[in-house]
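Undergrad: Multiple structures follow.
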Structure P
Amino acid sequence: MSQHILTTTHGAVVRIQINRPEKKNALTLAMYDAMSEALLAAEADPAVRVILFAGAESCFTAGNDLGDFLDNPPSGEESPVFRFLKTLIAAQKPVLAAVHGVAVGIGTTMLLHCDLVWAGPSARFQLPFVNLGLTPEAASSLILPQLMGHRRAAELLLLGETFDAETALAVGLVNGLRADSELDDYVLHKAQTLAAKPPTAVRLSKELMKRWPAEAVRQTMSAEGEIFIARLHSPEAREAMTAFFERRQPDFSRAVDDVM
């Protein structure tokens, strides 16, 4: 288990904490592997009934650590990031999340596969894939339009702008808002309340709700993954990443992609 992914047990609830606050909880390959391991262990443990994701020190996650990501780009569906997403999507036990501060990229898209999500007023969400010359992942190109309609989804995915907790609530990304000082305790209480309910009834209810969309989600995530991997090697993505590290505005007039 990575030192940057901490698991704690609270009765029948396992809390998985992203713990790299000095980097705004940016995710590395090792952290994705650790989260997959934590999820699989919680799923296999009959004493665990609910899984809860949270971030350390008033931050959920800034998404991928771009340096680590570019040094070790995903090359297929068994890459750590895609393996984590598949593990999350396949979870049979209910998954909750408490979101403070920034939730960027996968920090937002992973919430689409959680069953219940609450956020604090400090939460700031962003889907910056297009800004980086990339495309959506985690089946977000399917789920977001279904959740909020095409125009709202297009606003979030194509413009890639930051949006606040009130907007996240309005579009159905989160269940509700709580004061930042109360959020962790509140969501843990909700998780423990859920853990006290009949576990088989909870599991089967989740399975029924996710049964029919499941194949569409898997197919979409697979198609997104192929395009995402190809985009990582595109001139647009190279210019966007270079500009990020050079702390300048990207110039896409000199980054011409072949028509796909």
Structure Q
Amino acid sequence: MLEIKNLHVKLEEEDKVILKGVDLTVEAGKVHAIMGPNGSGKSTLAYVLSGRDGYQVTEGSVTLEGEELLEMEPEERAALGLFLAFQYPVEIPGVGNMTFMRTSLNSIRKARGQEEMSSAEFLKVMRAKAKELKIDAEMLKRPVNVGFSGGEKKRNEILQMAMLEPKMCVLDETDSGLDVDAMRLVADGVNALRDAGRGFLVITHYQRLLDHIKPDVVHIMADGRIVKTGGPELALEVETNGYTEILAEAGAAA
């Protein structure tokens, strides 16, 4: 579904190389997790996939269901089915949650040649999804993320994901700053969206999130490359022993 080949990326302003040849394939129906120390390039990968400004791709390709992502604007990537959950979701004062969500949903439907969802239908679907994700209906009436706790912001993003029904979901350290209860609610929301037609790329520092979102494949990233790939046991190895041994192995292999 998502195929990344030999991806090289640098920061435009600093002329600093961050990604140094990332190769990764995420299949439909699978959850892939990326772990790694600070500065390894995990969040940069998420930003480049979403089309964020400030990064220059110098080599490589990224395709989603065969379509070249790197040539598309961010809104085109969203219409194709890519969704990014941010590490730090932004606040949008003055824009109501419901208005934002309906506008986003209908923009994507329009780009896909589908009919826009009526107000009544949208309200019915939104309330049902919010109830499933244990989101207070009052939260839907507030401006986007304004005054929300960290857990509320992350659950709001999972609600957005549930409404937009993307094909490929990228979660950039979505567990950052969450307590155990909030993390479990977020994980439950992600797990509810797992199906045979949707892929997930979960970027995290810690095993604890992966206790709740069981990955099919775990990758370790260091110095702009994926240096080791394995099953869920690889995350447990990191939790027990840290990254030192894995990075030493990768250095020896290189």
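Undergrad: Using mean count of other Cβ atoms within 10 Å over residues 22-29 as the calculated read-out, with 20.9 as its value, let me know the right label among P, Q.
TA: The read-out was computed on structure P.
Undergrad: When distance in nm of label points 7 Å out along Cα→Cβ at positions 118 and 246 is compared over structures P, Q, which one is greatest?
TA: Comparing P, Q, the top value of distance in nm of label points 7 Å out along Cα→Cβ at positions 118 and 246 belongs to Q.
Undergrad: I would also like to ask the following. One of P, Q was used to compute mean count of other Cβ atoms within 10 Å over residues 102-109, and the answer was 26.1. Which one was it?
TA: This value belongs to structure P.
Undergrad: Let me ask you something else. Out of P, Q, which one gives 23, 46, 23, 8 for P(r) over Cα pairs in 10 Å bins from 0, in percent, for residues 142-189 alone as computed from the coordinates?
TA: Structure P accounts for this read-out.
Undergrad: To continue, here is another question. Computing mean count of other Cβ atoms within 10 Å over residues 46-53 gives 17.6 for which of P, Q?
TA: This figure was derived from Q.
Undergrad: Work out which structure the value -11500 belongs to, where helix-only ellipticity at 222 nm (-39500 (n - 2.57) for each DSSP H run of 4 or more, over all residues; to 500) was derived from one of P, Q.
TA: Only structure Q yields this read-out.
Undergrad: Also, I was wondering about something else. Identify which of structures P, Q gives the largest calculated value of relative contact order in percent (Cα under 8 Å, 6 or more apart).
TA: Q
Undergrad: OK, next. Which one of P, Q has FRET efficiency 1/(1 + (r/R0)^6) of positions 126 and 222 (r between Cβ atoms, R0 = 41 Å, to 0.05), as calculated from the coordinates, equal to 0.95?
TA: Source structure for this number: P.
Undergrad: Also, quick follow-up: Once FRET efficiency 1/(1 + (r/R0)^6) of positions 166 and 214 (r between Cβ atoms, R0 = 35 Å, to 0.05) is calculated for all of P, Q, which comes out largest?
TA: Q
Read the figures in this text as sums done on the coordinates, not as results from a lab. Fair warning: this is a prediction, and the values are worked out from it, not measured in the lab. Cβ atoms are built from the backbone, for glycine too; each structure is taken alone.
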